[in-house]
Structures are given as structure tokens and as C-alpha cells.
Structure 1
């Protein structure tokens, strides 16, 4: 007993200290994980609230076009959604207009304008402000969705996030330069009035032709200032199919609710790609420089046809396009027979494919 110096006690105390340190570290890690999970949950709930508010707003606008007119601030949307603003600062952006409180949803709505959103739309826009609050009523997470009425009669077309259109044939150069065609030769084949898509997707010929729903714009439009935005859209566009011309290459039958982005490129020999017979497609067809697409027979396409400078578009027979044709430069455009391009703000697709409403998460 006289030779014992307390070594065991030192070892035990050391192990106890290490265990205590590890325990505290695990507790801190658990607390951090819990807080991260709570923050993620709050952010997700705020985003859902903002989207629910926007969906509610669109539903109200469908029934009553001027439903939110008294809540129009006239201020830029991003002024209200600027990061870092306190709730008081956000509300004081416009003291003359109150936020509309959405019943049963932690979201509020106010009218706003496109300034730095790059939507390039002269439309009625609204901001849905989704919120998550703590027990004391303070906002712990928030999210914003811009939504707006695109005209209601199909006078604004966007497909897969494309820039907006309101004409069936658009040249992205000045009228003086043109895009390689004479308006008088092709305008009669392009109908600027808004048309609904056919009731049945797998229709053929004249059974695919629908009556216009109201008055529309001129058949041909020149928008040189939009060329850069269309080039940016095209450069970011992913393709489901790439088809090289020649060897009888052709498009295959599609589905209305399954949009396809199809790229037509130059191939060996005859560079033509056709859509013959009763083949119907939907989505975006891009014709690259040196390539040719011929729509013929009794089929139709619902969506956009974009032609790069140096590309060629030939429409024949009873082929019909519901949507618009966009020329990015000087192209070969040949239309004949009973072929026709009917302007249509297609709204049968999924999110981001409706021409009737604008929807952007900030």
C-alpha cells in the first residue's frame, strides 16, 4: 500500500476526460445536424408556401383577370425580394400598397414589374412571398416566386424556358437586313392569330386544323435586340435526339405531353431530314447551319422550330406547325401547298411550358 502512487486514478480520470470530450463533441455535432435539418425544412416549407401562393394567384386570375389590381405596386419585383432585407424593410419598399394575404397559406402577394429579371415581358407580374415563422412570429425562412398573366388569349409563347414570342415567324435581325425571305412570299402561310392545338394529338391532315381564338399579331416580326437571348437559350438547350441528314433520315412519332428537343445537323450527301406521313411531334426542333428539315405529308409539330443562319426549312403538303418559327440569321425558307404555321401558345406541357403564364423562382 505504501508503494501506490495513484497511477490508476490518473488513467481513469484521463479516460473519463476523453470520453466526456467525445460526448460533448457528439452532442455539438448532433445539434449542428439538427439545426441544419431544421433550416433545410424551413427553407423547403418557405419555397412550398411561395409556390402555393403563386398557384393560388394564378387560379384567382383565371377566374377574375383583375383580381389583384388593387395590389399593384408598380415597383420592380426584385426590390421586394432583395436578399438581406428585414421584414419591415421589405414591406416599406412600397408603403402605399398592402400585400395580399393568401387564405390558409403562409404566403402574401403583391403586384410588381420586370426590371432585372430578364423576362422582357410587358405583362402584369406578381410576387408571391412564402414565409416560415418561429413561435414568436419572427420570419426564420422566406422564398419568392414571380408569376404573371401572359395575356390569357395565347398571345405569348414560351417553350422549355425560351424567350417570349407573339408571332408565328420571327426574324432576329432588322427588317432592313431580313433573314433571307420576302414577307410577301411567305406571310400567307403564317397565321398570327392564336390557335388552340388539335383536340387529338394523333390527328392527320385537315382534322388537325383548328379555328383561331381571337385576333393576333402580324405574321412576321423582326426582333434584332432579342438575338443574344435566343442564342443563350439555344446554347443551354439539351437535346433528346440528334439526327444527321441524309440516308432517308426522318423524325419519329411523338407524344403531346413528352416534349423532345431535336437537333437536326448536316450529314453526308443529301442533308435533308423529313417528317413524313402522319408523324406528329412536340417540343423544340433546331435546324443547324447546313442542315435542312422538310415537314411534309399530313403530320404536325407543336412547339418551336429554330433555324440557325445557313439552315433550311421546307414545309409542304398539309404539314402544320402549332407554335412559331424563329430564324437566327439568313436562312432558306420555302413553304408551299397547304402547309401552315399557326401561332399557338401551347399550354399542354408541364412546368415552364405554358405560354399563358410566367413563373420564375427568385
Structure 2
């Protein structure tokens, strides 16, 4: 680990970003990915009040005083990279770049909507079975979407969906995307779709024509570099050939600027990490798009039993394949588009 003085850095997220989750009818709101900073700032349906709650203010004050309050350096790729390499990337900036005038705290500029779990896949790291659209889920999702639109809509610059399920499979999320207008979101600059990519077909993309000018950044979770691993281990119900067709279709989108490809690292897929880099480079290197490959260790989400999580955690030094994992991890160094939260293991 490098000797890094965090007083020299801050993360923009607590000043610009919020993320929404739900467990049944219970809402949760954070100022980061909850795996990276789990502090719940949700106090009531007054979302503006939540954004300026005591918990939210304490996190911001921590970022300006060097303690990065609540942040998990084992999970956050950018903080992990800073602490282990001394390199600040993406949202983490030097403290000299902090300008109070830039960070308007009336409401967030970026909202990630991670509260509808309906999805066309049943990934073992996420859920034991398919989660379909239901009347309860539809009404619950619509109610929270309406609160976000009425309280944050005028100031939002980025809408980010979803990360919980698939926004193109979820009926209320898809309808929400199809009804985004300049009148509702006058300052909107970007709509980021976080999807598994299976439904990003030409037909469905055309049904979202109202947001084409806003979709400049796309995030797709894949977790494999081969059809066998994708369809039989990490993306059950997924269709590898359809995904490959869609990735090549996405490459033709003229309004798109950047694409992020996500890979959750575990014992069942760590040997394909470099293969994944080569696959993504082969598809996007000569395109007009900036592309990023994000490797993250699997987190102990509720769907994973403690026994299964121990087996998945190939980065644990007690794991039988740990040395082989480190060997594979070091191969990523030569890929400048690859980012991960596993830097401490490269030093072993």
C-alpha cells in the first residue's frame, strides 16, 4: 500500500450523486454505491431533506477533512486504486479542485435508480430465481419514480438506471425511460443505462428514441468471456450470441460516447479476466467509443450463502486457487482500459 494522505483528495460523489434502493416497501438512499459507502441517508419521503441530512453532511465533511467517512477501500475501485497505487482516477480529485460553487447542494445532479429488481436473468451472485414484473413491484417503482421526478427532476443532470434488475425488462422502468422529456428534466444531459445488454436490440432501442440524444454512456454487466461460462455459470437464462450481436450493434450508435463493461470476479470466472479484456478490445478498440473495463470482487450479497461466498472469494489468501488468481490478475496491468479493486493482491 502506498503512503497516501487522504487530506489531499476528495470524492465528488457525496456532493453530486445519490442512489436509491428498496427492500420490499422500505426505501434506502445513499450518496454512493452502497457496497462502497453503505450509510443510509433516507429519513422520510422528503428527498430534499434526505440529501441535506446529518448523515449526508457528515460524509461530505469527512471527504474534505481526509477521513473519507463510511467509505470501503476494499470495495470501491477508485479508492482502492488511490491507496495502493497513489493514482487518483475518475470521481476522486485533488482537494485543490474542490470549488464550493460547483457543488450545489440543493439536490443531487446524478441519481441512480436501483430499486426495481425485475430482470430477465437469474445470476447466482444476485438472485436464486427469476424476478418478474408484478403489480406490487410496478406500483412501488412508479411511486418512488414520481417522488424523484417531482423533488429532484429540475436539477438532475444525469439519470442512471438501474443496477438492481434490468431497466429494459422492468415494465415501469421502461415506461419511465420512454416518457423522459425536456420539460420534466430541463437540465438533463445524460441518461445512463445499466443493463445486461440482452434486450438492447434494434427494435427495443428504437422504442426509446426520445432518449437517444441523452444516452452518451452505457454500462453493461457481463462477467464472462466465453459462451459456456456466461450461459452456465454467471448469467443463467442469458444468450451469449444475442449479447455479442447487441454489442456490435451498440458500436454503431452515433450519439454514444462511452461504454463501461462490468465483470464481477469470482472463482468461477477469474481465469477469463484477460480473455475478457481481449474480447472487449477486439469489439471496441477501433470504434469511436471510449471504453472501460471494470473488474470488481463479488460482494456478500444476500443471495449468496456464507459457504458459497467463501468458495467464490478466490482473492482470499486461504483460497486454494489464490496464487493462480494473482497470476491472472497481474496480466491485467498491460490493459490501460481495465480498472479494478484488487490492487493489494498484485503486491503479493
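Bear in mind that the values in this text are calculations on the coordinates, not laboratory data. Keep in mind the model is a prediction, meaning the values are calculated, not measured. Cβ atoms are built from the backbone, for glycine too; each structure is taken alone.
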> Thinking of 1, 2, which structure, once mean count of other Cβ atoms within 10 Å over residues 9-16 is computed, gives back 10.1?
Replying inline: 1
> For Cα Rg over 2.2 N^0.38 Å, which of the structures 1, 2 scores highest?
Replying inline: 1
> Which structure, out of 1, 2, was distance in nm of label points 7 Å out along Cα→Cβ at positions 17 and 97 derived from, given a value of 6.5?
Replying inline: 1
